[in-house]
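Structures for review follow.
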Structure I
Amino acid sequence: MFRLFALFLALFCSSCSHEYSDFFPYHDDGTPKPHVALIPVINESKGTSTFSWDVAKEFTQDIRLVLMKQGKLFLLPQDQVKKQLASCTLTELTSTKDLMPFLYFQPAHFVVVMELVEHKLVPYKRGKIKPLYPANIPADQAEVLKMKMRLKVIDIRGGEPKLIRQEVLDSNHIVKKGAVTESEALHGSPAFSSSPLGLAYARFERDIAEKIERITSFQKR
């Protein structure tokens, strides 16, 4: 009976390990993954108020999904993170002066704080915005979707938290005029991923997830 259960468990874990790899705290070779508390995106941008969906919430969910699929990190369950957030204020999360409140997120190894500081459409002007993801769109029909995410990573292993990285990630995309209306019409459907905003979001989210992986995976204790 025990062998049958063990076989079932092995087959179950094998079949879902890619999709749910964040649930497993160890790599296949038995070494521990970095344990990360991913704080929901804090929206500091005024450019999202006209959107019909919660942009910060969507970034939070999608970045988490990217990290889950990669399986290089062990993410604390969202319910656990929300519970620990009750012990912190927004000021404490965004401050770099007093890092002690981040110890509430132990037994995680790292806390990742993301602040969406810019999300807006601006007129396209050749050579004025860099870096820029280009698109085959005539200049008079083009706009630029500008996005900036402030990323802060705190090492909370032990009793003395350390700020190991703080930087702002830029992601600027040329989109055709009317891209927001087109994308909003498709939001909530599978087709949104192929819309102008869906494609821009996906690249931005991948870049952020890869940065989080690199920062947390190469930190020696």
Structure II
Amino acid sequence: MELAEILSRVVDGLEDPSYSEETDIMPLVNEFVTETSRLYRLPDLQARGTLSIAEGDISVEMPDNFHKDVYRIYNSSLLKAVNLRSNLMALEELYSGWENQGSIKDVAIIGSTMWVKPVPISDQELDIFYYREPVLYEYDDEESELDGIPDDLCHVAVDYVLSKLYPKIESGLEGRKPNTMFYKEELAMGMQKILFACKGAPKPKPIVKRTARFF
């Protein structure tokens, strides 16, 4: 579904010409895409990138479009998979401090920074698989489609926008607000469908060190 059709459906649903497509509706469409990508692992937002780590470096910045959830890391210099650790402390505990040198075998990701161990003794490259930021849209880009949202579920964006605007329209009503409740219910069902569409999408599996306990 093209962006122009989504905007048109929202306008038809509102039946209120005081709301602007550009300033009132379009920002909420982008908000829907942003929030949905934050909540779910959208399959269409899977991305691959290459990080170059220079000899002696202990960290590297993630790609500019990195959003979340690195689910695979491969050291293309060694032709081996790299272990993802749960946090920086877990990474450091594998080694005696940060002075160990060698080929990169373990990493931890904190925010937009990847920390690596051992300290590389040569330049190395890591291929990473992750979820990228969705591309948001300008108002005049009407032929574009919602980035990352399954094609058959783009209509959920309409329910999202209407569920945000109708509380303002019906703010003066006493008791039950019919349109507000209707679109919130439609939105809830639509989000469940999007969640189902994400079933099976790869997710990060950081290695957590287990401590044996004896009773």
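Only the coordinates and a few stated rules stand behind these numbers; no lab work does. These numbers were taken from a predicted model, which means no experiment stands behind them. Cβ atoms are built from the backbone, for glycine too; each structure is taken alone.
Summary table below
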item: Given 1.39 for Cα Rg over 2.2 N^0.38 Å, for residues 107-202 alone, calculated: source structure among I, II; result: I
item: Which entry (I, II) yields the derived value 19.7, 70 for Rg and Dmax of the Cα atoms in Å; result: I
item: When relative contact order in percent (Cα under 8 Å, 6 or more apart) is computed for each of I, II, the largest belongs to; result: II
item: Origin of the value 2.8, where distance in nm of label points 7 Å out along Cα→Cβ at positions 139 and 171 was derived from one of I, II; result: I
